[in-house]
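For reference, the structures are reproduced in the following blocks.
No value in this document is a laboratory result; all are computed from the given coordinates. Note that the coordinates shown come from a computational prediction; the quantities given were computed from them, not determined experimentally. Cβ atoms are built from the backbone, for glycine too; each structure is taken alone.
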Structure I
Amino acid sequence: MKSMKSLTSDVIVVGGGAAGCMAALAAAEQGAAVTLLERNPKLGRKLYITGKGRCNLTNHATVQTCIANTPRNGRFLTAALTRFPPEAVMEYFEALGVPLKTERGNRVFPQSDRSADVIDALLLALRRAGVTIVQDRAQALLLEGERVVGVKGERGEKHLCKAVILAAGGLSYPATGSTGDGYRMARQVGHTIQPTRGSLVPLVAEDCAPMQGLSLRNVTLTLKGSGKKPLFQEQGELLFTHFGLSGPLTLSASAHLTDGPCTAYIDLKPALDEETLDRRLVRELTESPNRSLRHVLETLEPRSLISLLLSRAGLSGEEQANAVTKAQRRKLLETIKNLAFPITGPRPVEEAIITAGGVTVTEISPKNMSSKLCKGLFLAGEMLDVDAYTGGFNLQIAWATGRMAGLGAAAYCGEDRSNEA
């Protein structure tokens, strides 16, 4: 990367992640002179770890499905996702020389299973597009009245321009450079920042340590708050850890976590209604009348889960199968169908895949990602108060908002040139 004391560009993009790279490419495609500021020696550090290093770069879904999988401000994305939907993202990367494949849940990955291939393709495309890449940490926006005219770097350099795109990421995985710099600069011009916290993050709960490492498939997780309506309910895979709950279901549920008390309920047998499960219990107890209840339950549930189930049902497990009463069986059935774990909170934002909260979307134009408060300023990616479930949806948001911001910034510069003429 280059290091310069000052530079004049049409567009300066702050942040070399997914949204920033896409924004720079989109602006350059429109003929704008673009400078990309990135604090790290290499672009796309967070992309390296997405999809467990495989880069789940989008979800092969419709625009409406993407919006439905974005529980916070999904409709704000309608224009951006319509202009650059998953199908177009896939075509874009294949045109860059990255063959793709679609896996379970319509998750899209490089055929090589290497996130480095996506990053290398982006870097090559940036070079071919003539984007100047400068290693510098943006510290503040340079302003003239209500208009942005550049960015001040960490060492005092003034990078001058006609438009700035803030795509500096959120707070998740700070080791990759996501340290909240973009929020500070957005505040500088009056933007409201919704409280930030981790999303797609494991949840802390008690009584889980004995089951550490146990993975449950085809269970239903329901997250409830103080209201009657569940905050989240879905069937899938869940993982117990030493501190609580993780796995795909938990990560998706975390997007709906509220500030008030929340409880996670696990239905261990969602395929069986209570009547069918009761008949199954009766059959298992009848077929092994002289065995202990603990041993009988091992035919129904993983061994590491048995002690907790018995404890929650008020049973010791030493009861002989033919001595289990109807009331005891009923209590056990209720526990299996509704195993409760009060949630004490999410794990730290540093462990989150994505950041919830950020710049209030009502202060951003959905048509081009421009700031409604500062002329020449555009915002994209994780900085916005928009976050989605796992499965490639968050990267799809980054690509779509980044491209929209890049096109918007280039158009703004074109209008500026016309006004000058």
Structure II
Amino acid sequence: MTSYDIVVIGGGPAGMMAAGTAAEMGASVALIEKNSRNGKKLLITGKGRCNVTNDCTRDGFFANVPVNPKFLFSSFAKFSNTDVMNFFETRGVPLKVERGNRVFPVSDKAADINNALMEFGRKSGVRVIRDKATGVLSEEGRITGVMTQDRGEVTCSGCVIATGGKSYPLTGSTGDGYSFARSLGHTVVAPKPSLVPLVIEGRECGEAQGLSLKNIAIKVTESESGKVIYRDFGEMLFTHFGMSGPVILSASSHMRDPKKRYTISIDLKPALSLEQLDSRIQRDFSENINKDFVNSLAKLLPQKIISVIIKRTGIPYTAKVNSIRREQRIALAELLKNLSFHVTGFRPIEEAIVTSGGVCVNEIDPRTMESKLVEGLYFAGEVIDVDAHTGGFNLQIAFSTGRCAGIAAAERMGYYSYD
């Protein structure tokens, strides 16, 4: 039977940060990870580029955390976005800031971030155990160990659960942490998808399947009231079921009332006013005056969406451009500025970027991430009932809560060498 001061379950960003931090302070730390490599999910974030954090203000950060933001006040104060950027840059990973204050490694390689975290743990003395944790053990309200599939019991006085949520189960996020938490008396808020692709009414999105649109603007409205609840600018993708891509994933996190219906509207030409777009259409029409309508839009629109647009206008495919009336032309311009679709649902949680829900924050001390129910039990990252919008905010939560848990777990063991 092996023994450590602290055992961290989960080798994602929160777990690696917690383990490395506690070990750096002097604690003996084991990190249990069931995958053959740490950070499997981290490696695919940001399309493999890894949006590490967001270079925003403190208020800007919390404005992007719709679920339990106050719970994060203390951990963010201890390890802010500036601290995260310093952490990686001082470990040989230069960073850059892009649109929306999104922070990426200059190399555009998530592997650089992952390697820096693994090297942090290695240099700090973290022992990585490739095994599956099957349970967390306690006696008289105190942590005593972690049970593993192959090695049996690993004894410890502190345990950090950093197992992630239920999104992307192929990366190892299968909800194990929820079971551990429940077995120790914790309440788990029902997990549901956040930052997830949208299912759209009708077949139009399927007709444009595979089309990626860049530099478009979107707005989301509540269908019944017409209230605009979200706006964004960036990139999206049409799929066989509906829509995905960065702006769509962000939009999904604002559609939180299951009783309401939502409409998403796309401005295909946000850089042009309606009048400017009409002038552009007139120029294109003048160059194609004797052609069929279907053959006049190639310079204006991607080929895959032309059919969808033509059907919406009601103008026959074969109508000659010189026969199109002014009001039809204006209607075309208005359509391109406000191409609306009805949202009918969300894709499964397995396809979500982030899980909403998790261990109830009322049962966790926000200053330390320690359980209020079991001494020596800590939580970090997505397993907690907090989640944020896209833009690096969720990884920031992982790093902040992981750092906080690592410090508190080590200090509880009597290690105070951390600055």
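For this structure, a couple of remarks:
- Which entry (I, II) yields the derived value 3.7 for distance in nm of label points 7 Å out along Cα→Cβ at positions 74 and 218: II
- Per distance in nm of label points 7 Å out along Cα→Cβ at positions 34 and 210, the highest-valued of structures I, II: I
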